[in-house]
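As structure tokens, here come the structures.
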Structure 1
Amino acid sequence: MTRCPNCKELQRQVTALQKVNEQLEQRVANLRRRNQALIGRARSFQALLHRQQALHLAAEDRVKQLEERVGTNASNSHIPPSANPPGSPRPTVKKPTGRKRGAQSGHRGHCRKLIPSDQADQRIEHRPQVCQHCQSNLQGQPGTLIGRHQVAELPVRAVRIIEHQSWACRCEKCGTINRGQIPDAVRVSVTGERLGAAIGLLSARVHGSRRAVAEAVAELLGSPIALGSVSAREHELTRALAGPYNQLVGEVADSDVKNTDETTWLLKGQQMWLFTAATDKAVIFRVEKARTRPSLKALLGGKLDGVFCTDRAGIYDVLPAARRGLCWAHLKRDFVRCAERGGASAPIGNAALEISRSVFALWHDLREGRITRQQLPEQVAPLQARMHEVLQAGIATGVKKTKGLCQHLLKREQSMWLFASVPGLEPTNNLAERMLRPAVIWRKKSFGSDSKRGCRFASRMLSVVQTLKMRGHNALDYLAAALKAHRQGAEPVALPSVILRE
């Protein structure tokens, strides 16, 4: 049976079309693979573009951070004026008054106080001998004291050196050699209590080296002393002040309001932290290894009672907002930096600065008696409402650092305004910073301490001496009394109370 010619032709056409279809399918598959490759390359290019954009934004942000860091100074950050880079503006630029430098006409003079006449070592009377008018003899006639002038002079040797000698005698009857003994109470030290106190005071207040203290004692007071004796007197004073120091810790910890701050200290070149807490009647210091909350508790004997004035450091977040007032001097510097950041941050910083100036103006009015403590909360309320609006606007700017500052302050909003409702709490932490200033000078001049014993000496001497200064007492007299009680094994001498001034 023969096949139809038309069927053969159709079969041939189908076969040809199948080949064409296979070629087209192969071409489509190739095009799909190429399309997928192009999509992959496009995605890679897109990812690379995104990465470059991210790097560009990061570089811009880094440049802004570096520019901001270059512009950091004491007026817009928490660094001290002594650490200002060259060319920085002065922290406080006072407007010239137009008056000449020095004492002004009508200004009350500041002269040294004369000691009572009966305490002078020598009195020389200058009496007229003859009358200026008639030349009559005036000797023996009564007179009236009309003027006093005291001249202080340093004697050739300002210390009194007592030599204790031990002798030996042979008994003529039995030949026994008998030796005298210098009492142990005398041999305990090569200095008396008052000179020992003076050596410790020189070390703590003059902030010189031990060699400088030894030279001062030898050349000014006329008493040669070894370097080891200077260190020994420091250690002796440290032990003598243990009781008074603990007394101060209890007083400050129990006070209703206290100012706290910290600065760096050095122990054999390693960074430590010197904490302080101050009231209007006492101040304490303590050197700690780290700037942590346990260190803060250790400063106050483990007690965190009362109301605190602090900066924005994180260690103080352990305090509830109702017992922690923020320092407006620190806040002002934060607002200055925010304003100098420019862009969307500038209006926020400027508005906050205007509010801070109003806060300080109100506080000056309170101190000068133009408003009362009862009126202060009413005057502060509008400023508080305005600051709340400014901080919320700062968050809306989207600027990372400005947003972070505003969020931080909104969480601690109650602490910002606590000074208006708590008697005795000031809007700045100036008291604690003033107490730290002598310690900072000490650290800069002597590079801190070389031992833990030296850290204890610095902590206790700073605490006791500055408290005595606040209370109006002579530090040398008290240190001598404390050293005497320690050598005799008696109870520690209690710190005197505040002298009431007229």
Structure 2
Amino acid sequence: MSRYTATTPDDLAAMLAAIGVDSLQEIFDRQIPTEVRLGRELDLPDGLGEQDVYEHLRSLAARNTSTEEELSFLGAGMYDHYVPALIDMLMERSEFLTPYTPYQPEISQGGLQVMFEYQTAVCELTGLPVSNASSYEGPSAVAAAGYLAKLHNGRSRFVISAGLHPHSIETLRTNAHGYGMDVVEVPLTTGSAGGITDPDAWAQAIDADTSAAIFAQPNFYGAVEDAAALSAAAKAAGASLPAGGAASGQGAGAPVVVAQVDPIALGVLKAPGECGVDVAVGEGQPLGNRLDFGGPSFGLFAARQEYLRRMPGRIAGETLDVDGRRGFVLTLQTREQHIRREKATSNICTAQALNALAGVVYLTWLGRRGIVELGELLLARTHYARETLAGIDGVEKLHQQPVIREFAVRLDVDVAAVRRRCAGEGVNPGVDLHALTGRESDRGGLLVAITERRTRADIDRLARVLEHAIAAERQAAVLA
């Protein structure tokens, strides 16, 4: 018997008899029109023995290159941070490893307390009073924040900074289409003061129809934004009621301001809640989660108290049992299996609790002083890397704004070709901006990320390899 499918032939026969059919095929024949059926066997190879499957999978895995095998400066939302052994030890404990929702609090106190402690850590990190546990990942958390804003004020437009992560922009646009809403993108400034959200265009874009104004801190190009100024401008520009808003019973007032934050950068940046931000979302992967084929990870989501009942997922709370002992419960569950489906805000959170556990263990391991020290270390190494690379012939800074752990430069040769040459030397120099965003203004752009695993010697090696690759590419162009 399969360990996953417990249905025996006798069970199957009994179920088929109960619904009045003779076979599974008869069910398909009754339900699926002939014209949409494939009409032939699937074009799949014959099955393999266990040993052959192992060899096949091993050969496929060998085609991957991990950050253990090359010197990687990749970032753009996913970072090669050190993950302490403590995290794996705790995540593999049986009481945490199951992703099952803790419907029965009397037997789920450990899991519920993890959620509660995680929420507390996120609230302290963001300076906002409530957090969920948790969202799927960073981009979907941005989209969920957009839905929260829609429910809150009923307005019809999202105004976003071009400095948002392109995956977040794409996810928000996809969801906005389903909401019947528009997305207006505000450009970044250019010239000597370029690289941040254009403050004049930002204020002009936000009006009485703006449901949410969304920016990133730091932005996708590594630049630190003036979060307080962007928040204040958004609320001032969109402070009037939307037409019919009050009559419809939906939320009124200024638009919801959303910041997509880097949690590691919050060790040295002012908390979004202190900058007038209403909702802070972000990608939690840097907090104790590995670079495992792009995931899994988890999304951060924190908000002000007035948005509590429109938040996605679930919120664990603290209470007392009948004997007066401290206990934990699911205080809020805005999911369709708990409330009417049309009132649900999200169902994606259950399996992410394990990743969120890694996040809270990591933050606890770092401690209040540790996350500040990590941020300061990244500031120093990122400054050194930025200045060192900008000193290479053929490399210039994409912008002059302050950065924390990631920065963009522009090459005067083809970035894809340079990256291939660097890969041949065992170095991944960063992300090809144009390949990721598709923006013509990003052609020639390289986004370089620094973590505590990248030493000064590693940065010097990157500079040497990048300089040689640019020179070789220039020479190849001449010969061509």
Structure 3
Amino acid sequence: MLQQRTLYDKLVDSHTVFRLDDDGSQVLLYIDRTVLNEYTSPQAFTALREAGRKAWRPASALGVVDHVNPTAPDRGAEMPDDGGARQVAYFARNCGEFSIELFDILHRFQGVEHVVAPEQGFILPGMVVAAGDSHTSTYGALGTLGFGIGTSDIEHLLATQTVVYHRLKTMRVRVDGALPASVTAKDLVMTLIERIGASGATGYAIEFAGSTIESLSVEGRMTICNMAVEAGARGALIAPDQVVLDYLRNKPRAPQGALWDRAAKSWLGVKSDPDAAFDREISFLASEVEPMVTWGTSPDQAAPIGGRVPDPADEDAPTRRRDMERALAYMGLAPGAPLTDTRIDRAFIGSCTNARIDDLRDAARVLRGRRVASGVRAMVVPGSSEVRRQAEAEGLDRVFLDAGFEWRQSGCSLCLAMNDDVLAPGERCASSTNRNFEGRQGAGGRTHLMSPAMVAAAAVHGHLVDVRNLDGEA
């Protein structure tokens, strides 16, 4: 009888060039595709150039400018930051010299790399993708093993099409049932992270399964796989199904015609065997999930919106108690206060986690007929230029503008303080991003993670609020 294997093991085994140790825990892994950005690639290109090496398979790489570029509504080639300008210029030079396709600032498909690559059909089921960004795990929504690598690994990948890879343990997270109204994939994955902790999946690749996962759009699945790394996972997977095929069909770089038919049939077989054993199993019901917000400075420091700021005095573990005390001091929150009493200065909808068209539709649904509260600066940054065009075709831009949001160009923007979109010290932001670390959105900035719909609701009220309470409002 053949051994029953997980999807993760199948992908690793099928891409292993050879084992680097006796038990196969370390292998040389073949990489199908990579996506490069201007921030994490410069040293790799410099090292290749100094060694006189070429890119082994340049067509397997796609360059995208996304981290340092401005997102002002009127886009030009100018960069307000000299350092960012040099990074973008060097990236263009590198892509040109190494024959790698580049989506630069003014390219019609420019955007956040983890939004752009799937929407172009550059990422397909059954692939292994490595890139210089931890949220490469996003591609797991398509049945693709994606993971982040360091700069030296990028150099090795470009030169050899391989990386040295340490095999992970496997975890299956099963969620069943229908999500309650106004509860989203973002709330689901934040619930998981809050339950198992920021290191709860360290050393694991997570496979998400269950009727709840199967009912999600590909965009919702991307949100879940994107944020799996915030629980410590170095990979996340969801078996491809008809939903994935419908998403990929007619994508610019997806197979066409008879080749599509053969590929689609093959992709439906990219899944774990029925009796495959996982190293760890976690399960819960969708009915247990509520709209979530973070109160601290780690994605696992979160709670349902109807809760209160926790009291470190109630925590027995000394290390966790100190972490809570530090987080609350930084966030300026008092133990026991209702989370809904937390006022905000900024509202941000964007990032590789939540800036796709479904996310913008969710937020626009909340904002129709409403206005941003006085004193709140609100901005929406589409995940790609393509998403921006689609949103404008649907009239979503008018909904955001009429509500008082800034309608901006695509890029990483306020997800991280690496461009001119930053929080001022002490500013508090309702954010649809993936990380709420100290200074993540600007030195001294305070970040509360939540879904795009929850960000929109907070922007309207000027404080954190349960989006479900807006459903009955006029």
Calculated from one of 1, 2, 3, semi-axes √(5λ) of the Cα gyration tensor in Å reads 39, 33, 25, and the structure in question is 2
The value 1.3 for distance in nm of label points 7 Å out along Cα→Cβ at positions 62 and 390, derived from one of 1, 2, 3, belongs to structure 3
Re helix-only ellipticity at 222 nm (-39500 (n - 2.57) for each DSSP H run of 4 or more, over all residues; to 500): value -12500 computed from one entry in 1, 2, 3; matching entry is structure 2
Comparing 1, 2, 3 on distance in nm of label points 7 Å out along Cα→Cβ at positions 230 and 446, the highest sits with 2
Re distance in nm of label points 7 Å out along Cα→Cβ at positions 206 and 414: value 2.6 computed from one entry in 1, 2, 3; matching entry is structure 3
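Read-outs throughout are calculated quantities, based only on the coordinates presented, and are distinct from any laboratory measurement. Only a predicted model underlies this, so the values are computations on that prediction, with no experimental measurement involved. Cβ atoms are built from the backbone, for glycine too; each structure is taken alone.
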